[in-house]
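Any read-out appearing in this document is the output of simple, stated calculations on the displayed coordinates, not a laboratory observation. Because the structure is a prediction, the values reported are computed rather than measured. Cβ atoms are built from the backbone, for glycine too; each structure is taken alone.
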Structure I
Amino acid sequence: MQRSLRQAVIACVVVMFVAAAWAQPVETRSDYVRANYTKTEYRIPMRDGVKLYTAVYAPKDQSNPWPFLMNRTPYGVGFYGPDKMPPRLGVPELEKAGYIFVQQDVRGRYKSEGKFIEETPYIPNKKPGQIDETTDMYDTVEFLLKNVPNNNGRVGIQGISYPGFYTVASIIDSHPAIKAASPQAPMANLYMNDDAYHGGAFMLSANFGFYTFFRQQQTPIDRWEPPNFKYSTQNGYDFYLHNEPISKLSRVNNPLWDDNIKHPNYDSYWKVRDLVPNMHNVHCAVLTVGGLFDAEDLQGPFSIYHAIEKQNPNTVNTIVEGPWVHGGWAHYDGHWIGNVDFGSDTAEFFRKNILLPFFEHYLKDAPTQPLPEAYIFETGSNQWRSYDQWPPNQAQKRMLYLREGHGLAFSAPTESARITAPQSVADLSQDKAAFDEYVSDPAHPIPYVGYPVGTDVPQEYMASDQRFAATRGDVLVFETEPLAEDVTLAGPVSPRLFISSTGTDSDFIVKLIDVYPDREEEPIERRRKRDGNDVALPETIMAGYQQLVRGEPFRAKFRYSFEKPEPLTPGKIEEVAYTMSDVNHTFLKGHRIMVQIQSTWFPLVDLNPQTFVDVPSAKPGDFKTATERVYHDPAHASGIEVLVLPKQ
């Protein structure tokens, strides 16, 4: 089985909360479910006649009525048949607390009827007979309340990733019985920095790996069918490089993949799938959850939180962000990502102290302390922080400026920075502006990690060591002096670059990096689980480490509009400005803040030909080298806008 396929299968298991991560044998875990829950299968009719397969697991303890806790998934409920019991119904904390667990295959997936539609568009002002996820949820809730005995009339819903999307879509115009919802790593807008596109650049390897696994089905099925696509190599870098232009990958024969690459601009296909402007009439309490190192749906939780906050001011609305990869709070301990240590089992803390009390309070009236508006883990210092709003209102907007000599500082460049630059490209420096430059060659792109990987995407890249990139000639590096005091950034990270290119289009990838001291004055013994054993790590493993804190690409032709791209004029200085997802990170005293800038990030991001063409239709001859310049004089003061928390 290919590694990307294994990753996709694991993701499905995670979002179903049927965890393979727990230590006991499957039989032992299933025995607990079988001993404590009774299973009933339904095919619930929707208003248009389509029937959705739904498995209901009710506690055998009938001494009290129980609330419903739903999960709607496109990945298959699994364990079909009245006698088949899953190993888990949810995370252990919820399973042992007791709920009527409801798991439903969405339209057109596995045993449910109907046609599957990618990220189902919401339909406002519906006419009779029109359906979307809000109506399917409404009809399901009506059926459950009337047909499942011993329920207390309250419904909760949760889900991770795609089920997170269904959680969000299900609470628009929400049924009055829905009292609590927890969308976790939800997709909000596939084009705007969720799974498909980031800054107009296509997230290649993650999407191709997903769509070789995720296909349309013609009729209801009750088991997963392995994909017939075969990779020619286990070296992901070589595989994708040999399959450029991207049109060569169309042989995956998946209409959902085709839809992604056939819409490289922000057109009507994407606009109708944007949940953000449609978050109306959300009447239940909402706990939106995300991972600060989520390689798939990093932006979705922030977008959904802000949309609910803006459009439903009276709704209880909390956001939680922890130091996690995609879904990491449900199936990992949250102590480590790669070699980066977060100091504690953050996922267990979340499940016991945030997730469980949330559902217990709103579905069972359990007395709990009210949650803060934002519960955000502060990486670097490794502490949970609570805030009255997000971003914190006390955070101050500052600019980290690129400076001469590859420096980085909160002070703007002065007139002394205006120098006569070398004339390596005619007419690029007419105003004698200060700049740094590099040559970007799409035939030799920069990898996104410093070690060989297969055809999947290792999620630890979101916090991985960037020293391999800092040594390349096609990467610009700017860094501060060692910090005299801690610096905490809390909120979005927004590059503001003045650039020029010899090409008519280029990507600009900006990476914000925490540089650890070359030598630890007080080495701390680091221990972690490896192969089930608690082992010590070398004390020097983090000396000089360049930890990625945040990084995103931006395709320059979208600098004015994602709808109507415009070419760069070779040699013309222009501004490229965009916003990356939020961070909550402390750069500790003695560390350095670093910014790296490059134009390829492969095969995480598809290759920009560096000519103004429709990338999915590009021909081999369209791919050209380009000289990229980034300016940093007073008239062209490039930098990164951040929000800095004042010292406490």
Structure II
Amino acid sequence: MKSMKCKLIFIRLLFIMTIGPLSLKAQLPYDTAAIPQDIREDAHTFKRDEKIEVEIQDADKVIYRIQRAVTIFDSKGNSELYFQQYTDKFITLESVELKIYDAKGLLLSKYQKKDMLSQADGEGLVEDGKSYFLRIPAPQYPLTIETNLEIRYKGLYKIPAYQVSQPYQAVIHSSYKLRFPESMEINAKAYVIDLKPLKEQKDGKKTFTWEVSGLPAKKYEEKSGPWSSNFPHVLFNSNRIKYDGYPGDMSSWKEMGVWYNQLVKNINVLSDVHKSEIRQIVSGAPNDKEKIRILYTYMQKNFRYVSIQLGIGGFRPFPADFVHEKKYGDCKALSNYMEACLKAVDIKSYSAWINAGQDKSAVDPSFPYDAFNHQILCVPLINDTVWLECTSNYNDFGHLGNFTENRHALLLTEQGGVLVKTPVSKPAENIFRMNSVVNLNDDGSGIVRSELHVSGEFKYEQIYLSMEKTDIQKQFLVNQMGFINPDDYSIKFSEKYMTPFQTSLELEMEKVPDFMAGSKMFIRPRMYSFWSEKMPVTDKRLYDYMFDCPFEKSDTTKFILPEGFVVESLPAAQNMEFSYGKFRSNYWFEETSRTIYTTAFLKLDQYRIPPVKFMETRDFIDKLKKEDSKKLIIRKL
């Protein structure tokens, strides 16, 4: 009996030794040791396996499924720890399961829809949609998140894009399968990757499948705009859509506008009573441009932006009469309202879709696709075109700013959509002009009085600042503008509709010089940083480098010295240029008034710097920063 038992144990051990490793491997597919070495460079996350399936059953019924396993190698990949899904009457989260594995592939935890937090969306005025979200704890790295997700769309407007990878992410395997009725025509275009689909047709259905394997990680280049544009992805459009009962065609820019015209029919006009009110507001205006200015100012002072998208409200605005009475609306509602106001005084205008924000993907004119997230208004005149940002209560009339300038917009005309360019921003539209007087005492203390006059982007920045609490304002002055930390200060702002906008500062400082040595004081030429932005240290650039905007920036600072002090030395005047701008400075001393004068002027002609000019631009900026660090040296007699 004993020998039989030993024999059975031996057989079991032999069985485990023979098939155990295979069994263990099958149970632990996410062991990080299995990640190929040749794709680990620069990677913080790895797509171990991804299967995306989009099944279009009809023009208004879509099922979206994801099976994905992503390994997060270190804390720099922790954006993968956040799950969020928006739902409304058109989008239903059918099921979701997240499983978390450790570095060896052992299951740590799992979450389902019932475990997630949910929050109604609607800015507090209405609640239409709901977001489900979860932040996954990361006890240690590496870890792997396996996602199984199913979403159902009641209506087809835009086919989900295939984002193959993101910054610092390697792809071991990924696939995207699109299945749709053969009666539909779907176009696809791959970007930043040479990728063609495998096409099949069977039982009245077409299936397109894209597949990627062994894709190394790619770095993100700082200040290169939206990462999604510069990383491998595939976009789609279709000749058949249906959303909230509105059928359409999204395969051309023109047809996009035709579809929109259905939504705004009869809601982009004012009632006769409201038309009469609008006409009264502009009575006496000498020309159409002045009428536009008056109505834009009226809207800025009396209406407010509220992000509300009820039902199909992501596309369809509130009626113009509703906005006139309630005095609020989102970007579509306010643009639609201003269009109706102008129509009431016989001025033609067009709402326009646009991709707003510097971090949004650029529109490809050759491939119709709704990458837009905002709506503005275009007013074509005989000798001019006026663009209006209708959500802002402080934008200068006719000035869009870097939020919507220098890009394509889709004009929504009676004949359909027409793709056009918005204005190219100019340096003279973004002015920063600082004038300061520094009264210096013999112990190094002093009082700084500064007057800042700004327009364009600099104005909008100062308006934001004016709405903050005093401690935040002080932090901005010190941390963002580079002022010496004051012991006491006061700040005043002009009325926000003024251009140039004015900020007045008075700062009391216990120590004005950067340092003192014996009878000498070493003082910076300006009491703030004339230029503080650092450009990336790299010898090779693949994409454009983008500054915030083109601009003109100038400074005049007067240092009134205490009695008994003279100038030891001043920096030499500078005059520098590069392909897209120039800088000049000057320094001199007026003995009779004991005053040192410093002046500086910087002009940036173009905000987008191509890769071939990156090194030249960086060299210019490095010299500029050195100029800003020079010192005025004074001494006591």
Starting from the value 19, 52, 27, 3, 0: which structure in I, II was P(r) over Cα pairs in 20 Å bins from 0, in percent calculated from? I
Quick check for you: by mean count of other Cβ atoms within 10 Å over residues 130-137, which of I, II is greatest? I
Looking at structures I, II, which one was mean count of other Cβ atoms within 10 Å over residues 98-105 calculated from, given that it came out as 25.1? I
Name the one structure among I, II that semi-axes √(5λ) of the Cα gyration tensor in Å, for residues 274-321 alone of 27, 12, 10 was derived from. II
Name the one structure among I, II that distance in nm of label points 7 Å out along Cα→Cβ at positions 58 and 290 of 3.9 was derived from. I
Among I, II, which structure scores highest (criterion: relative contact order in percent (Cα under 8 Å, 6 or more apart)): I
I, II: which one has mean count of other Cβ atoms within 10 Å over residues 378-385, as calculated, at 13.2? II
Compute FRET efficiency 1/(1 + (r/R0)^6) of positions 386 and 490 (r between Cβ atoms, R0 = 35 Å, to 0.05) for each of I, II and report the one that scores greatest. I
